[in-house]
1. Taking 3.9 as the value of distance in nm of label points 7 Å out along Cα→Cβ at positions 16 and 104 derived from one of the structures shown (I, II), identify that structure.
2. To which of I, II does the computed value -7000 (helix-only ellipticity at 222 nm (-39500 (n - 2.57) for each DSSP H run of 4 or more, over all residues; to 500)) belong?
3. State the single structure among I, II that was used to calculate relative contact order in percent (Cα under 8 Å, 6 or more apart), giving 26.
4. Given a computed value of 14.9, 56 for Rg and Dmax of the Cα atoms in Å, which structure among I, II does it belong to?
5. Using distance in nm of label points 7 Å out along Cα→Cβ at positions 72 and 120 as the calculated read-out, with 5.2 as its value, let me know the right label among I, II.
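Computed from the coordinates by the stated procedures, all read-outs in this text should not be read as laboratory data. For clarity, every value in this text was computed on a predicted model and none was experimentally measured. Cβ atoms are built from the backbone, for glycine too; each structure is taken alone.
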Structure I
Amino acid sequence: MAVITGLKIGDVAKQTKVAVGALRYYEDQGLINSERGDNGYRYYSPDIVQQVRFIKKAQSLGLSLGDIREILTVHRRGDLPCDFVQHLLQEKIQQLEVKIQEMILFKTELEAYRDRWSSDQIHPQPEDICPLIEMVPLTQVSDRK
């Protein structure tokens with residue numbers, strides 16, 4: 001019977017302010033590792049706190065757990081993943097530029113509706129829920145999804 005030492009999941013949760021469920025999920029996703037004791041408890045190495053904090057910081061930059069897993073894989077191979085991280089951030093910036101342009105266009109459309117609706121004379125039909133929304137072409141709604 002081997003005795004395993006390390007931090008229990010509750011200790012890691014307290015030190016990192018990350019929920020136990022999230023830690024289990026990180027482990028299921030291959031982001032962190034633990035060893036199981038004979039009692040079935042998960043035991044983590046002391047460097048787990050730094051790893052979990054790294055994951056949270058990477059998430060705060062908008063990186064997905066898949067991206068973070070790739071970064072950690074590069075690190076575990078013994079390589080410095082900074083070039084890869086810069087590549088991921090450049091992709092994220094380009095995605096944001098596209099979304100910003102889409103949002104500007106959508107805002108312009110909403111402003112046009114607002115301005116037009118403020119001057120339109122409304123003639124509701126009995127079955128209309130809101131005549132203003134009823135006037136919106138369905139193609140515009142489906143194009144945005």
Structure II
Amino acid sequence: MSLKDFPLAWRWTDEKYTPIPLDVLLRIEPLEFALSDALFEQSLAFNGTDGLNQSLFSIKCLETSDIDPIHATNWLLTCHDDKETRIFLSWGPRTAISTTWGIFAHYWDSFCYPASDDLTVWSESLDWVFAYQHRELMQFGKRQKLDSP
């Protein structure tokens with residue numbers, strides 16, 4: 001799927017919002033519907049009753065309602081500092097993209113819309129998961145180590 005066909009592309013391309021520079025847009029890959037559906041199904045396994053599943057992850061939280069976006073960017077980069085990590089972002093069954101953690105961290109407020117978005121982000125390694133809840137709460141969960149027998 002091309003970026004122009006992606007249902008949420010207006011967030012990054014429309015001048016009424018906060019357009020993302022072209023060189024960055026080229027690093028955002030909208031995923032076909034079948035893969036988006038599969039990723040959304042995978043993302044459901046990360047959730048508990050109120051956000052990320054606490055039995056799977058050690059979780060850090062940040063409320064974003066009254067903070068400078070730069071503070072949230074810095075917080076995200078302290079959670080995971082490898083900006084080139086390839087990640088998946090899933091809003092729902094037909095809306096998923098792939099990009100890098102650095103792009104997401106820098107432009108997080110173009111990916112996370114308060115009052116409307118619930119977004120799950122994770123790396124291919126599944127070592128960690130990030131969740132944004134529409135009530136302006138960020139959660140970053142590192143996968144808990146299972147005890148060896």
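1. The read-out comes from structure I.
2. It must be structure II, since only it matches.
3. Traced to structure II.
4. It traces back to II.
5. Answer for the origin of the read-out: I.
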